[in-house]
Every structure is written in C-alpha cells, then in structure tokens.
Structure 1
Amino acid sequence: MPSSVRVGITIDCPDPETVAAFWEKFLGYERRPHKPASTYVSIDKPADFVGPPHLTFQRVSEPKTGKSRAHLDLFVEHALPMVDEMIADGAYLVKVTEAGEWTTRILQDPAGSEFCVIGPD
C-alpha cells in the first residue's frame, strides 16, 4: 500500500476555464498552473483548507449524454443562499428532495454535470 495517496477527480466538459472558475468560487479552491493551451484546468484546496479532493476539468469535444455516474455532494449549513448564488452564476436546478431537516438540491454546473447541495435552508 502506498504511504500517501492523493485523490483527484477529473470532470469532462466543453469549456474547462468556465467550469473551473465556477467551482473555484464555490469551493474556495485555487487555480493550479498548466501549460498554455492545455486541455486541462485544475483547482485545488489551499494547504490549510479542509475539503474535498483535487479537481481537474478536461476539455472534451463530445457532449454530455445521460446522467453522470459520479457527482460532488456539497454539505452546507445553509443551502438556499448558496444554491441561489450558484444559479445566478450559471448552474441549473434539476430537482429538490426533502429528507427530514435536510434538503437535497440536485443541480447541474455550467457544463451540465450534476452535483448536490445538501443541508437545511
């Protein structure tokens, strides 16, 4: 077993710059350098930040079809203000489900990838 494993998630999208900027804002991540004209844009948490793994956005030419098998879940203390801001920045609300005091809002980011914002309003 390796002594250190760093998990990364790569998300296919048509415009990695736009999608990375969206997630950079809402996760508090920072852009990582890549070579000019790269098909990748990566964002990562600052060194002192506790959060999900490293994310890379990869430019692909084919459109998204069907539901994603993997997605991000964002657990927050107050879901509604964050969801409203995400929608204002290009996300789309897909569905809302209630489970006791928790509300799960399924959204799509500007590239159409699903994610959930989970928490009370």
Structure 2
Amino acid sequence: MTRQPRFADIDSYLSSLPHDSRLIVEEIRRIVKARVPAATETISYQLPAFKLDVVFFYFAAFKRHIGIYPPVKGDSELREALLPYRGDKGNLKFPLNEPMPYDLIGRVAVALSRERS
C-alpha cells in the first residue's frame, strides 16, 4: 500500500504537483490572498486551505481538474454562474483542459469567506 504524502504547508503541496497544475494552483493562491487579505494559509485534510476563524476555502489539483470546497450556499447569482462546474455534492470542479475562470474563483473565495465568518 502506497502512503500518501503529508504536507507541512502549501509550498510543500505545490512542490508535489506537475508544473502546469502548480502554476494554476499558485495563481488561485495569489487570488485568494488578494481578495481575502485577512485569511491565513493552512493545510487541512492534506489539502491547501485558507482560514479566518475557521477554514473557509479548500483547493486542490487532481489529474483532470482543480477542486474547490465547500459548496457556495448563498449568493444565488454566483451559484448560477457556477452551475457548469458543480460536482455531485456541490463542490466545484474546474477542468484543466479549459481556460481557468480565475475571476469566478476569486468571487467564490470572497463568498465562502463571508459565509463562514
């Protein structure tokens, strides 16, 4: 049985990614920092995350997509814009073979930070 790596911080998580995925995750990291400047970085459930008092934004690179969790609950206009990316449980899946909607991801970060605060 292969052990999953344990990450001490987001930088160690990033170093484990293929180059193309790493660039996308680094940009998402930059956007969240810019849009929610009071947030701090952490690793939670072995995923990169941001928290205020509690974790409000998880993100991760997978083979075919970037995942963002948890689902957005408020802001019906934003939820409508996210429909093409919505997974079975409301989590978001942004395909790696399509342009990454960074502005939309920034809106998600702000919405989740408000929902969890």
Structure 3
Amino acid sequence: MSIIILNEKFYFQTDRTLRKYSQLKGNCNVALCADNIQIEGICSELGHPDVDTEFCVAYKKYFPGSYRNYTSLENERLFHVAPTFIERWVYIDEIPYIETFDIINKNYMLEQYMGV
C-alpha cells in the first residue's frame, strides 16, 4: 500500500470495489505494519482523492505511477489514519526492546523484551 504522511496522519487510496474498502467501512480500527513497526489508529474515508489537493501533490511526487493509473478512477477513495498507538522492535547492543508510543495517553515506554 502506498502511504503519504501529511499533518500527522497517514493517507492512502483504494478502490471501493475491493475487499479492503469493505473491511475499512465495517471497522475503522486499523493497523499499518511495515518491517518492525506497527501503527494502530482510527481510519476515516475522505471521499475521492481529488478532494485533497495536498494529498494529490504528494502522491503524484512519491508514487507517480499509482497516481497516474488510479487516482482519477471513479471508484478510488481517499482514507486517512489518525494514529493512536505505535509499537516497534529495537535492538540495543543486540538486546531486543519493545518501544511504544501511546499517543492517546501521551505515554512513551522502552522495555526490554524478556520472552516467554
């Protein structure tokens, strides 16, 4: 999924005929995962991507092929995710730690992973 970060939110577009769209409409609580990072948040539909000029400019710059091929299609819809919780694994001197950012409660923690 091609994601743009603007105004402390994550933006992406998808086709409203896809399974992802119906899942998002049924549950606004989402998790975006990449590498060793998980970002949880509340997802909202904003309408057709062309309603947000700032998104379109950034999307065209960073994902020109996707912008060209999909953004103008009638079924494309723009979403943003307002993050509520971020977790990532970090290694300090080869020791695993879990770093968490609880955005709702404004809390940060770095705890060594002790395993089971």
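No value in this document is a laboratory result; all are computed from the given coordinates. What you are looking at is a predicted structure, and each value in this text was computed from that prediction instead of being measured. Cβ atoms are built from the backbone, for glycine too; each structure is taken alone.
Output the label of whichever structure in 1, 2, 3 has the greatest value of distance in nm of label points 7 Å out along Cα→Cβ at positions 33 and 81.
Of structures 1, 2, 3, the maximum of distance in nm of label points 7 Å out along Cα→Cβ at positions 33 and 81 occurs in 1.
Looking just at mean projected area of the Cα convex hull in nm², for residues 41-96 alone, which of the labels 1, 2, 3 belongs to the structure with the highest value?
That would be structure 3.
Among the shown structures 1, 2, 3, from which was the value 3.1 of distance in nm of label points 7 Å out along Cα→Cβ at positions 65 and 105 calculated?
1
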